[in-house]
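**Q** Multiple structures follow.
The numbers here are math on the coordinates, done by the rules we state, and not lab data. Keep in mind that this is a model prediction, so the values were computed, not measured. Cβ atoms are built from the backbone, for glycine too; each structure is taken alone.
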Structure 1
Amino acid sequence: MELEKFRYDNKIVKMFAYATILWSLVGMLAGLLAALQLVLPALNFDLPYTSFGRVRPIHTNAIIFAFVGNGIFMGVYYSMQRLLKARMFSDMLSKIHFWGWQLIIVLAALTLVLGYTTGKEYAELEWPIDILITLVWVVFGWNMFGTILRRRERHLYVAIWFYIATFVTVAMLHIVNSIEIPVSLTKSYSWYAGVQDALVQWWYGHNAVAFFLTTPYLGLMYYFLPKAANRPVFSYRLSIIHFWALIFIYIWAGPHHLLYTATPDWAQSLGVVFSIMLLAPSWGGMINGLLTLRGAWDRVRDSVVLKFLVVAVTAYGMATFEGPMLSLKNVNAISHFTDWTIAHVHVGALGWNGFLTFGILYWLIPRLFQTKLYSDKLANMHFWIGTLGIVVYAVPLYWAGFMQSSMWKDFTPEGQLKWQFMDTVTKMMPFYIARAIGGTLYLIGAIVMTYNLIKTVKIGNFLEVEEAEAPALSGEYHSHSKDHWHRWIERKPVQLMVLSLIVVAIGGIIEFVPAFLVKSNIPTISSVKPYTPLELEGRDIYVREGCYVCHSQMIRPFRSETARYGEYSKAGEFVYDHPFQWGSKRTGPDLARIGGKYPDSWHYNHMLDPTSMSPNSIMPPYSWLLDDDLNTSLLRGKIKAMKTLGVPYPEGYEDKAIDDLNKQAEEITTNLKKDGIETASSKEIIALIAYLQRMGKDIKAENKEVANK
C-alpha cells in the first residue's frame, strides 16, 4: 500500500501551550487576590475595578475559558492530528481560532473590570462578546470537522468522540443561554426571567462544567494517559458506555443547583435522579483511566507526568462522586450557599483540570522542542507543592461549610436563632486564611512549572514541521464479522455529531418545555409589580458591582431561613427579573426581604463603610457610588427592552420614565437629609438604595392584602 507523506502543524500547539501557561498564572493571581480580599478587605483598594464583586468573575472566566480553554485547544490540536493522521484542515483557521480566542479573553477581562456584565455566573460576558465567541467556536468546529473528513484513519478513537460532543453541546449551551435583548453595546437583558432564567442558567452552568471542563478533558485523558504510560486504554467497551451514558445523563442534572428554591418540584426531582445516575458513567471513565496503568504502576513512581495524571483522574473521581451526593436533598440542605460548594468546585478545577493540564505540558513541551525536561526535580517539587496546595485549600473549606450550615440552622432552647449571620463570618476567618495559603502554594507550583518549561524551551530546538506518513483512506470498507457494533458510527463523523446533539438535546427540551409553556408552573402574584425606573437603574448597579457573588435572593423553606430572613421565596416574585439574582453563595446574608428593614441612611452608611453598620464585616466599601452621577442616557432603551420582554409598563412609558425616576430620587434624598446626610439626588447610591428598599416589599404587600381580607 502506497504511503502518503504529510506534516503535522506543531506551531499552533505551541501557541496554545504558551497561552495556557500565561493565563494559568493570570487566573490564579486573580483567584489569590479574591481569596485574600476575604481576609483583608483593604485589598479591595476602595476602587471599583479591584472590588471582590468584579475580581471574582475575572478569576472564574480566566480559569475556565483562558487557562482551561487554551489547555483544551492545545491538547486537541496535538492529539487530533495524530489520531486522524492528518494535518489540521487549515492553518489559517487555526490562527484565526487562536487569536480570536485570545481577543475574547482580553475583551472579557476589560469588560468585567469595567463592570459590563450580564450578571449570570460563568456567562457574564455581554452580547457582542457572545457573538464573537460563537464565531470563533464555529471556526474551531470548521477546522476540526474539516480535519476529520480528510483523515487517513477510518476509525475515530474515543478521544475524538468526546471532542465532537464538546463542540456541538457547548455551541447549543452558549446560544440558548445567551439569548438577550441589547440596550447598547455594553448592556443587555436576558430574554428569560426569574424561574425560567434560573433553569436555563443552571442548565448552562452545570453543563459548562460537564462539556467544557469535563468531556474535552476526558478526551485528552484517553489520549495522553495511554501515551504517557505506553499502554493501550484498559477497555474499549467501557469507553463506549462511558461516552454515551455520560453525555446523555449529564445534561439533565442542572436543576440540582436549584434544590429547595422556587423552581418546580418535578424539575428538582429530575435533577436529583439523573445526578445520582451520573455516578456510573463518571466512575466508569475514572476506572478506565486508572486501570490503563495496570502493570505500569512502577512507572508512576519514576514519571512526574504520570503522577500528575493519576492525581488528576483521582480528583475527577472524587469530584464526580461528591457532585451526585451534593444533589441529594438532605445533603444539599446542608451544603448549598456554603463554602463546601467552593471546596467541591476546586477539587475539580485544581485537581482534575489543573493537574491534567500540567501533566500534558510536562509531556508535550519536551517533545515539541526535541529535548528532555530541564529539571525533573523541579517538576516533582511542583507536583508535591501543588498537591499540598489542593489539600490545604479544600479540607478547611469542607470543615467551614459544615460549620456555616450548623450555625445558620442552630436554635436556642427557647426557639430563637442562636447566631447572627455576622457570627459565622467572624468564625470563617481561620478557614479563609487556610484557603489563601493553599491557593498560594498552588500558584507557587505553577510558577515553578513555568520556570522549568521556559528553561526546557531554551535548551531545545522547536520541531515546527513534523514529518509523517500514512496510507490514504480508501473509499471502500468491507465489514468483518468480528467488528464491534459501535464501529459503524465511529466511521461516520457527521452522523456521530448529529446523534450526539440529539442525545444531549433531549434532556434540555424535556426540562424546558413545561417550564416555558405551562403557565401554572409559575403562578403570578397580583402584588408583584414592575420595577420603577430608579429601582431598575439601581438593580443594574447591583448587577454591575457583582453583589450577587456574595448575596443570595432566595429564601428556602427551612425554619432557620424563614426565622432569619422572612417568608420563603415564591416563583411569582421573580417574573420581572431579567436576569434572576438568586445567587449560589452566601458570603453575606440573603437580601430577598431586605426592603424596609433598615432606613435609607443605614444603606447609605453601609455602602460608605460597611463596618460602621456591621462590625467585623468583610464587605468592601463602595465609596464611588456616593460620588458618581447616575447615567440615565440608556433609561429609555431599558424601558423599551423590558416592554419587549413582556414587562407591563404603560404604553409610551419610556418617555415619562425619567420624571418618575427624578421624583423617587428626590424622596430618598429627602429621607437622607432628615438623618443628617446631604447628597445629590443624581448619585448612583440613590438608585441602589431604591432597589435595596424594594426587595421583598411586593410579598409584604400581598400578605397585608390577605390579612385585610
Structure 2
Amino acid sequence: MSPLHQLASAAGLQPDWSDAEGRPHRVADEDLARVLAALGYGAESEAAISQSLARQREEERDTNFLSLDMGEDLRLPAIDRALPSSAALTLEDGTVLQLALHPEGEHWRLATAALDQSGYHTLKLGKRDLTLAIAPPRCLSIADLLPGRAGPTRLWGAAAQIPSLRNPAANDFGDFGTLAGAARALAAAGADALAISPAHALFPADVTRFSPYAPSSRLFLNILYADPRLIGAEPAPGSPQELVDWEQAIPARLAALRSAFATRSEAVKQQVADYCAKAGPQLQHHAIFDALHAHFFETGARGWQGWPPEFHDPDGPAVRRFAAEHADEIEFHLFAQWLAKASLDAAQTVAKDAGMSIGLISDLAVGMDSGGSHAWSRPDDLLSGLSIGAPPDPLGPKGQDWGITSFAPLALRRTGFAGFIGTLRAALDHAGGIRIDHMLGLRRLWIIPHGSPSSAGAYLTYPLDDLLRILAIESHRAQAIVIGEDLGTVPEGLRPKLADRGVYGMNVLWFERDAHSGFAPPDEWRRSAIALSGTHDLATVAGWWRGRDIDWAWKLGRSGADSEGEDRRQRQEDRTSLWRALCASGAASGAQPAEHDVWPVLEAAAAHVGCSPCDLAILPLEDLLGLEEQPNLPGTMDEHPNWRRRLPAPLEELLARPEVLRRTQAITKARQMKAPE
C-alpha cells in the first residue's frame, strides 16, 4: 500500500469502491490528495503524508467515547499497563460502581456484562474520563409499541408533505396546525402513523430556500410552520392556488407571526422564557443567527461566510453587541421557535389522542447547509470545505453534489457524539418514529472538495457501530421506531446489520422486482422493512400508470431511453408486469385497465402494499388520493415545481370521497389479514 493510500485508509477514506452495478473503481491519487487536504491532512509530499499519519494516530488515541451492547464485557486496547485492577463507572443516575479490569493479551476486559442500565455513563480509566454508551441490543419495534393489542399488529399510515396540506380556512401552505387536522382525519380512517416531510429550521429571510432537505439546522424547527392559532392569533390570509408561491407566502407568514409576537400574553412570555432556559445557549445562538442572517441578507450574503469576519465568531464581541442592539428581533425568533415546537407537540398529541399507535414519524435530512446556523455556531462539528453527494452511476454519470455538509467522523468521537445525539433528540421530541434520510450515510458518505466535480470525491467511513448503538438508546428513550432509507447503492452487509439492530428498511413498490416475473410478490418483501407505494422523489402510482414521469423526462431532456417511443413501449410492458403482480397477490382481478384508467390500479396498489408481511405499510397522500404529480423531481431546480404542490382540498374532505374511501378500506382490510408465513 502506498503512503498516500495508507493515509487515506487511516483517515477513513475508501480509495477503492464499487458502483451500483458492482463495477470496481479507484479514486485517482490527485483526487484523493485533494479530499485529504480538505479533511486537514496534507498529502502533497511524502514528508507531509508522514506528518499527517502521525497526527491522525494521535487524534485516534484522543477519543473519549466508547460504546458496547448491553450484556457484553468491554474490551479495549491495553493503553496503559499501569492501570489498576478496577475502574470506576458513574451511571447516569449517579450510582458509582467499581468494575473489575482484567488484562487479556493485548487488551483489557472490563466486567460490564452484568449492567442492565442503558445510557451514557462516565468511565474513569486511570487518569482518563470517557463516556461509555451502553445500548439495548435493538431499537424499539412496532410490536414493542403494541403490548397486549387485541386488534391487528400490522399497521398502515400515510406520508405527507407539510406545505401541501390545506385546512378549511384559506392558507398559503400547510403548517403544524393543518398537520394536526390531517392526523385526526387519517386516524379516523384507520391510520396509525403519519410520516411527515422534514421540519428542520430553514432560512426565514430567504424566500428561495424552501427545500426541506437543505436546512440551516436540524436542532430547531422551521418557524414558518408555527401555528398562530395555538395562542389565539390570526393566521396569514391565504389563497386557493394550486402551487405554493413561496415568494409571497413567506413574508405573509412572518408578518402573521410578528403580529402574534406583538400581542402575546404574559403567560406566553413566561412559557417562552421557560423553554429558552431549558433549551440553553444553542437556541440563543440559533435565534441570533436568524437575526444576523436577515440583517446581512439584505447586503447579498446568503450564508455566514459572507458576513464581515468579526461576525464569524458566535461568542465574539461583534455578535454580542449586535444581540444587545437587536434584542427584540432575537426575542421574536425565540418566540417563533417556541410556537413552532408547541404547535408540533400539539399535532403529535392530536394524533395519539385520535387513536394512532405511532403518530407522527419525523424525517431527518442527511445534512445541512454549510452557510447555516449549525455550521456558524458549531463549525467544529462538521466537514469543512467539503460537500456530500453521490458518485457517478448509470442514472447520473457525472455524480451528484447535494450542496450540503454533515458531521465529521473525527468530531463525533471527539465530542462524544453530542451533535448526533442532539439531532436525534430534536427529531424524536415530537414523534413516535423517525425516518433517517440516506441511512447509508451512517456507514459512509461520498464527500467532494469544494470546487471539484462530483466525480472527484471519495467515500468517507463513519463509525456505524457507535451510531447504531446511540440510535438504540435514543429509540427506547423516546419510545419511537427507527426507519432508515436504505435505497440506492447499498454497501454489502449493511441491510442485515440494520435489521439486526431493529432499524426498519424500506420496501418501495417500484424497486421490489425479481429477475423472472418483474414485480416481486409482496410476501417476498423483507419483513425487516416497511412497505411503501412510493416516496416523494418517485412517480406517484397514478403518474406512473399514465406516464406522467415520462412526460417530464422528455420535456426536460432527462430520459435515458433512445427514443420517447421506446420509453413508452417499455412502460406498457411494465404496466402489464405490475397488473400481473397485483392480480397474483389478490389485490386485483380481471383485465388490465387502459393507460388512462388509473382508479382500479390505485385501489389494487393500496391492497398490494398492504398485504405485505411488513409491520408497517405507508401510502404517500399522493397515492392515497390518486394524484398524478410527484412532490419533488430530483436533479431539478426551477424546471419542476419542487416542494410547491398542494392538495386539491382539505384532507378531511378528500378522505370522504368514495374513491379515496375505497383505498383506505382496501389497505385496512389487507392489513387485517393474516400475514404470510
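**Q** Computing Rg and Dmax of the Cα atoms in Å gives 26.5, 93 for which of 1, 2?
**A** Going label by label, the one that fits is 1.
**Q** Another question about this same structure. Given a value of -20000 for helix-only ellipticity at 222 nm (-39500 (n - 2.57) for each DSSP H run of 4 or more, over all residues; to 500), point me to the structure among 1, 2 it was derived from. Walk me through the numbers before you get to the answer.
**A** Details: 1: -20000; 2: -11500.
It was calculated from structure 1.
**Q** Hey, another quick one. Quick one: distance in nm of label points 7 Å out along Cα→Cβ at positions 52 and 612 came out at 4.2 when computed from one of 1, 2, so which one is it? Walk me through the intermediate numbers first.
**A** Details: 1: 2.0; 2: 4.2.
Source structure: 2.
**Q** Once FRET efficiency 1/(1 + (r/R0)^6) of positions 348 and 524 (r between Cβ atoms, R0 = 35 Å, to 0.05) is calculated for all of 1, 2, which comes out largest?
**A** 2
**Q** Here volume of the Cα convex hull per residue in Å³, for residues 428-547 alone was calculated and came to 415; which of the structures 1, 2 was it taken from?
**A** Corresponding structure: 1.
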